[in-house]
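Next up: the structures, one after another.
Just so you know, all these numbers are worked out from the coordinates, no wet-lab data involved. The structure displayed is predicted, hence computed values, not measured ones. Cβ atoms are built from the backbone, for glycine too; each structure is taken alone.
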Structure 1
Amino acid sequence: MASGALTSDWLPVFQAVPREEFVPDRIWPGIADGTKQSPVVDRGADPDAWRRAVYSDIPLTTQWDDGRHDADGVGNTPSSSNSMPTMVFSMLRDLDVRMGHRVLEIGTGTGWNSALLACRVGNSNVVTIEFDPDVARGARANLARLKLTPTVVEGDGREGWAAGGPYDRVIATCSVIEIPPAWLEQTRPGGVIVAPFGTEYGGEHIVRLVVDDDGAASGKFTRGSAFMRARQQRTARPLLPEYLGGKEWPADGVLSKTSLAPPDTGSWLAQFVIGLGMPGAFWRAERYDGGAYTLWLYSRDTLSWASVDYASGRTEFEVYQSGPRALWDEVVAAWQWWTDHDRPGFERFGLTVTPEGHHIAWLGSPRIRVPRWA
């Protein structure tokens, strides 16, 4: 693999477990750098296009809307996939898995990743958990064709699977906004947890945590990612009327001005850094002609909201804020903190998780915590 993600020690496993054995006949190819999907590619109708997609370094969506979508077009929310090979092998490299390690995988999907792990460490050493029964059945069938028999558990991945532990390695193939305490409890001291960790506000990166003797875990982020959120950690996102209490906008919103342009806060990394300091908040954009838009900010508890009107060429922008949290002020504070530290990249950030599930984000070392503005 040209990216270097597939190292020589993984090459025999890659050759023994062809990706095409774990891809269904109907797929929605994605793109390497982003979250968009193309219309369906059907193996029966166009086998060449299907094979090109399978052997491209792109993610392949295999299910939409928790299985409710069966049309040819894209659905609303992708809910299962076969991940991009570069990401698969990069995360396996982060995992540093060795022969004989006990491994727990969260999110079986099509079964390709668990097949790779089973070939690497042995069938009896791999447990993989899948919440969706239909997806789990498909993975079992895919694994059985290659005579691979890792333990496939249908259940809530947040709870892990204590019966198979303790584990030397835990890997998640779905993103989380909280590392479940059970993952730490079921990992040996010195064991490694690799997971896509995102903020509710936006942005996501792979974190590599090492569990210590006290049951806490700490480590740095290794690369950007854009995985599907674990179903049990999807958060409700109420609409504006629920915040206005029956009044017309701007209701009791307080008007102010800002010189921070909303697009400056919108990159994947900026969203991630802002989100680390703004728990329980999310955004939407209402777009207009000519590139203008309103950035809406909301607190999950429906008590606070803010709006910022953006148009190109301006140096000041109108802001309305309402509720106990001044959400745009929080964004500005988080963005300014990041700027004051020379806008460090994701690789400078790390995460510490306690056995109780508390998350502490830090910059450079655990001694320098990312402030929380809420």
Structure 2
Amino acid sequence: MSELQIVPVTDARGRRAFVDYAFAHYAQDPNWVPPLKSEALAMVTPEKNAWFTHAEQQLFLAERGGRTVGRVAAHVDRLALEQPAEQGFGPGTGFWGFFDAEDEATGRALIAAAEDWLRGKGMARAVGPVSSSVWEEPGLLVQGHDHPPTVMMGHQDARYQGWIEAAGYERAKDLFTYDLDILTPFPPLVERIIAAGEKNARIRVRKVDKSRFADEAAIILRILNDAWSDNWGFVPLTDPEVAEVGKKLKPIVYEDLIYIAEVEGEPVAFMITLPDLNEPLKPLNGSLFPFGWAKLLLWLRRPTARTMRVPLMGVVKRLQASRLASQLAFMMIEYSRTAAVARYGASRGEIGWILEDNQGMVAIADTIGAKINKIYRIFSKQL
């Protein structure tokens, strides 16, 4: 057998090979959803990803006999280094992600290369997989390999968990996604809570105004960075990142699926719901050509989706321990649910990811009858 080589990526050609390997590795996996190659390439290209304004990344390819047999990325995020250690990251914490490999020996060699690079940057701890930011695709899928992920969620080879644990990594945190039948009305208790909120003159739950997209995005960012600031793994989103994400998501932003809740005129909560873009993307196999662009454009103009995903929800910290917080959440979920069914033909929702110990969100998911359908695990190891 030819000798295995771990090669640092130094140019655009290497980045293309890095992206292409995932397509080769998962070609026979019916539950992997190919991303648009242009988007996947932009994510690992410094000039095209605002995350690189506060992070440094090194990509590695594993090669054997002239053939790519694996990949990994190592990175250091300056904003993550500034967070309190008790919140999961903090000083001395580096990361690796975008991990895929043909076999365990290759996988171990790639992780070792990532660890060596992190040591060279002065890191004392490795956390992964995180690809690239915690806001992108954090964690390794350890439960739920039997159905495809929704938009902006990952899908990985089921063998990886054992390989990572054998390399000395331990569970740091689990992230849950919840499956919800949205054709079934919520329990009477939830309906009464929603009705009481609708009678409360202090509360206003409104749709976003897409004609004021930048202003609305700024409101959501302000709430998000406050609401999530004490959470495990929190790294603040920067204005350039929000602008970039907003540009990417704007085509799948529909006003009747995104809500901002106000109390006495002050925006205090939000919820984003997205039609599952993975449904029209899957048959395109990563390319908009020759006819994929037309199919996707048609879908975007009048989307129908079996699944809706709620990727983000937040309530300002000062209200999080109050009954009002859950009331606002239930109201926003119900308004999105009814719109998703009536206007987009959806029958199921996916909520998450949610931290395993986020008691408030776990309680809300339990109350509306949602069930865990996928678990993503983030691992940690002292270097």
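With FRET efficiency 1/(1 + (r/R0)^6) of positions 148 and 236 (r between Cβ atoms, R0 = 41 Å, to 0.05) as the yardstick, tell me which of 1, 2 scores highest.
Numbers: 1: 0.60; 2: 0.85.
Going through 1, 2 one by one, FRET efficiency 1/(1 + (r/R0)^6) of positions 148 and 236 (r between Cβ atoms, R0 = 41 Å, to 0.05) peaks for structure 2.
One of 1, 2 was used to calculate distance in nm of label points 7 Å out along Cα→Cβ at positions 60 and 356, giving 4.6; which?
1
One of 1, 2 was used to compute helix-only ellipticity at 222 nm (-39500 (n - 2.57) for each DSSP H run of 4 or more, over all residues; to 500), and the result was -6000. Which label is that? All intermediate terms of the calculation are to be shown ahead of the outcome.
On the way: 1: -6000; 2: -10500.
Going through each structure in turn, the value belongs to 1.
Looking just at mean count of other Cβ atoms within 10 Å over residues 44-51, which of the labels 1, 2 belongs to the structure with the highest value?
Values: 1: 13.1; 2: 15.9.
Structure 2 gives the largest value of mean count of other Cβ atoms within 10 Å over residues 44-51 among 1, 2.
Of structures 1, 2, which gives 27, 54, 18, 0 when P(r) over Cα pairs in 20 Å bins from 0, in percent is computed from the coordinates?
1
Consider the structures 1, 2: one of them gives 3.7 for distance in nm of label points 7 Å out along Cα→Cβ at positions 100 and 228 as calculated from the coordinates. Say which.
Values: 1: 3.7; 2: 2.5.
The correct label is 1.
One of 1, 2 was used to calculate FRET efficiency 1/(1 + (r/R0)^6) of positions 12 and 252 (r between Cβ atoms, R0 = 35 Å, to 0.05), giving 0.00; which?
Working: 1: 0.00; 2: 0.80.
Corresponding structure: 1.
Could you tell me which structure in 1, 2 was used to calculate relative contact order in percent (Cα under 8 Å, 6 or more apart) as 11? It would help to have the intermediate numbers written out before the result.
Values: 1: 11; 2: 23.
That value comes from structure 1.
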